[in-house]
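Okay, got some structures for you below.
Please treat every number below as a calculation from the coordinates, not as lab data. What you are looking at is a predicted structure, and each value in this text was computed from that prediction instead of being measured. Cβ atoms are built from the backbone, for glycine too; each structure is taken alone.
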Structure 1
Amino acid sequence: MSVFEPQATIRPAGLSSSTLPVYEALARDLRALDAPVFGLMSDDTMLLASTLDAMGVPFHAARHENSAIAMADGWASASGRLGLALIGRGPATANSLHGAVSASRTGSKLLLMYGDAPIGVPPPNELGPDGKALNAEAVLTAAGIRTFVARSPAGARETLRLAIAHAQRGQAVALLLPVDVQTAEIDFEAEAANALPADAEAADRRDTQSTSAARIAADALAAARRPRDVGRASPASIATAAAVLQRSRKPLFVCGVGARQADTREAIERLADRVGAVLATSLKAKDLFRGHPFHVGVIGSFSHSAGRRLMDEADCIVVFGASFNQRTTSAGVALAAGAPIVHVDRDRSHIGRWGPADVAVVGDARAVAEQLLDALPERAPAEKPFRSEDNRRRLAQFEWAHEFRPEHTPRTVDPRALALELDRLLPADRNLVFDSGNFVQTLPFLSTLGPEHLKLPWDFFSVGMAFGTALGFAKARPDETTVLVIGDGGLLMTLGELETAVREDVPLVVVVMNDCAYGAEMHYLRLENMPVAQAMFPDVDYAPVAEAFGFRTATIRTLAQLHEAAPLLRSRDEGPVLLDCKINAAICGPYIAEAAGHLKK
């Protein structure tokens, strides 16, 4: 419980009852969003952070700026709402760049608020130089992040509204808050008509006497929060796509996160049932068609033998809301030779960007599926060879355990076998957050109830973003178990967040895939016939380290030890858990050779 008294501490003597420091006015506006703030306090953000806390806005402090932004991204992804982060200026801003760039590529709604150097000219003989000097606007803009600056006290609240309006469209936006602007005084009541609305309806009820600029900001915010149009495709493109499907006997549908976000499963399944298609997904949309008898799994490197057999027979491929890049298609190897490709996406620039598309359909995935349902007649069972009882039986009988021969050693466990056992032992209503590394090969063996329970913070192709992301994801879903799967390298990059997890009482299970190496780099080096010593490290026991922070822990070298630790996995209310899993580093992920080929290009 905070002991900060805003009335006694925030408002300096001599100010009228309606006169506030800008930081307090911004805090009131942010409170209207009814969302937590994730951050790491700095001297240039401490007044705003403390005021938010005093006003009852949850402020979740990370131990590194990257993790704070990742927490906001995880929370936004899990909740579907605007995530808020508050970061300091100068070195804190520089520290946060990894997280900011990564978050800017996820499609989450994020407002990244930064302290910034004073805008005004410093008085003579002021202490200097400014050791925290950094042109944050130039740096963030160069990193590809839309950046707003509160350049004056009078315009600070309006700038906040504009930044929020842009972030609500599904992007990460930065807002710089110069220190002298934050501490300047404004008349809050004079701007009451322009106060930040908590929802679109409140924006519509805004006082008609508000200033023109504020009205534009409010309208932009309301428009950003209104549902977009259904995105129907042109009749000509639907007719062309329908003609391709009509000629096909063995169609394959591949769905990505665009289809997941459009809530299209039912429409696409009905279309697949009508034309006799089998259903596959990209990795990020994994488990979208969980339970469907003709779900053939993930396409590409993470596919399974029963699914690949049918994918290879496809005579037509329809892609819904997936980038269909070379990683999705295993550099094209996963695509049936000669099969025409129909690519459906709301964004025209995404179609054919990474590979050829024979038919482009610009529209919302669900709307396009419904248009195709209207355009295509029902087929007789004989015209649906993919939907045979033999195929149904093979898919139903498939087991991942038959896809490999376990390779345990006296002191390590096969990560694939480990993942299969974890899949059985973890609560069914779990969320999965995966960091990046060779251990990602275990992802197919761990299932979720649907892609909305899976978060892969790999958009910057980096290591170390998953810990913060998992913390934020778990904060948004406190009644579910969130499982972080991370390598020893990624864990050491973010080790301080062990304290955050305990302090914040996050219902988190951390599975450390500890191969005592930078596993991916080790295998890349072996493919190049190069020495691997610099990619390997001593065997460190992380369980005692985590236990010192307050985790319940276990060290896993065998499947028997995993079963002994099973009660830890189902006791969510007793605190976070860490399993230090010593895995066989010699097992190489199937996508490593493909990625190594890309690195040479």
Structure 2
Amino acid sequence: LTKNGSYEELGIEAVDARTYRFTFRQEFGGKMNLLDVLPTQVGEDGRRYFDLTIGKISNSEMAQLETNYEWYRRAPWSDFDPSKVDPSRLETVRLAVWPEPRSTDAFIDYNRLIGDGVITIAVHFGWDYHNEYHLKHSRTVYDWLVSNGFKSPVASYDELTRLSGPFTKTIKANGKDVRVEISLFFGKPGTDCDPDTDAGGRVLEDDMRRSFREKEVIVFSGHSGPFYGFALANWRKTDEGDLDDSEIPTLEMPSDVYQVVLAEGCDTYALGQAFRMNPAKAGTKNIDVITTTSFSNASTPQVVQDFLRSFFEEGAGGLKARTYGDVLSDLEDNSFFFNTMYGVHGLDDNPHGHPFGRLDKLCTPCTSNSDCGGEGNQCIKLGENERFCTYACTADDGCPEGYKCMLVAYGYYIKTKQCVPANLTCEVEPPKPARPPVIINEVFPAPNLALDDGDANGDGEVDGMEDEFVELLNISSAPVDMSGFTVEDSAMTRHTFPEGTILQPGKALVLFGGGDPSAFSSLGGALKAVAQHGLGLNNSGDTVTLRDKAGNVLDTMSYGPNNRRSLVRERDGDPDAPFVPHPDVTHSAGLKQDGQPF
């Protein structure tokens, strides 16, 4: 199973006017024994390799994208069998294969959603050819919202129109009143949004575009797939009413508002990258997108209901803040005879500590959960007689200094992870953790091909991929063995440092996207390395993470659209200093900001 939209081209080189050579990356998955059944061989670099025979598809074939008659639905590609295809239409590529690290679970960023006291949600049901599910599911959701205490803007479902306004309900979240507004949109025959007409299709698309401009949570439930995004109208009768994935990068969206998108349909994985390409959402800090990797279940509205519940369901202490792991698990339960495999784009920069966690209550004595605050805060037993307040988490960096995120058992079952003192007692102050010995000090994601100073590695050529770099700095007073350390972007592990990589105290190491290290300039005596899988830093925004051999995060940084200058610490070597555009020059690879060697 390949993930549509995970394909990435790297190191593109022109061979001649019509031919290019490049490497590529593609995510794929299978059963737990996948690597055992693939005919792999171990290469000199320790990685596994295998040969894959693929088809040569002409440009004219790839242009055949009429709905239901796309080239990939036709022979010989629809049921590809190399033994039944003319050899002239085949080629064999050599592939390296390695496991991708799993992202750490994280919470929906509820504090950003409730900050203004209102959560605005829009649900768009796409036209359905199976059984008019856009009408049936919208009716079911209407009744379900009313049964869950929402006030309907109209007296009945039959009176509901696209202009009726939202369903409303006031909940408690983190101790304050929050108004939840949910608007429903669907193609309604005989109205201005009739899905069988050109005019109705345009209205349906305009409404969804407006939701992306104005709403915080946007839900699509309908038909989707590679090369087209949100099918809102009846494509058998009109070419209008489809918001294609190619249009998403140019959607008008707020750059300073956190938004959550559910793309519920078949094979919507590619839409995650489409949203990341939108300049307003660069770097994923302001958007999370839930997509599918395979077929979804069109016959039930339960996925929409389970997702919406994440934004209004209350417990004894108010709104239940959920992790994406919990949300995705609920969504997956609605695929009865197959695995939809839901996932979320943008997870890595979400909170690892409970959004409503009470820092002021940590380690205070308690007898029950109510002593510790609202939802997410719990009273747990640490020692024989110790009961103290903690709050939920998914990773250590979701806890304050001196605390770790640890599994907590209730009875015979481990049900949660909580921030607890690293020394497992609240009677002694927890030790202060040491600062990481190595930090990210400078990142150059977008070399300017038009300027000579874009040649960061100093090999005499400006290359948009090879001159990207991540500068690491040893801020400790001792040599650091970086064997097994990794550098990642938001997509994958880009480099694993080999055995024997030693970074001396106060010295820098510059990891480039490519090139021949023997041709690089001296870089002030800094260590030089080339990323095994390129750096692939997105010009529109990305996240860079440094991990130690055990997988612990030593440092991480995120950036948005880049102005072609590197991002440096406001103060060289200060892990608490924010990243800012280089104040003086385009970059200072291997050097301090003032050009002096470390």
### Task
Could you figure out which one of 1, 2 the value 14.4 for mean count of other Cβ atoms within 10 Å over residues 147-154 was computed from?
2
### Query
Hey, semi-axes √(5λ) of the Cα gyration tensor in Å, for residues 51-106 alone derived from one of 1, 2 reads 28, 19, 10; which structure?
2
### Task
Determine which structure produced the value 12 for relative contact order in percent (Cα under 8 Å, 6 or more apart), calculated from the coordinates; the candidates are 1, 2.
1
### Query
From 1, 2, which structure was Kirkwood radius over Cα pairs in Å = 26.7 calculated on?
2
### Summary
Value 1.6, calculated as distance in nm of label points 7 Å out along Cα→Cβ at positions 419 and 435 from one of 1, 2, is from structure 1
#### Entry: Among 1, 2, structure where helix-only ellipticity at 222 nm (-39500 (n - 2.57) for each DSSP H run of 4 or more, over all residues; to 500) as derived comes to -3000
2
### Summary
Output 23, 14, 6 (semi-axes √(5λ) of the Cα gyration tensor in Å, for residues 115-154 alone, calculated) maps, among 1, 2, to structure 1
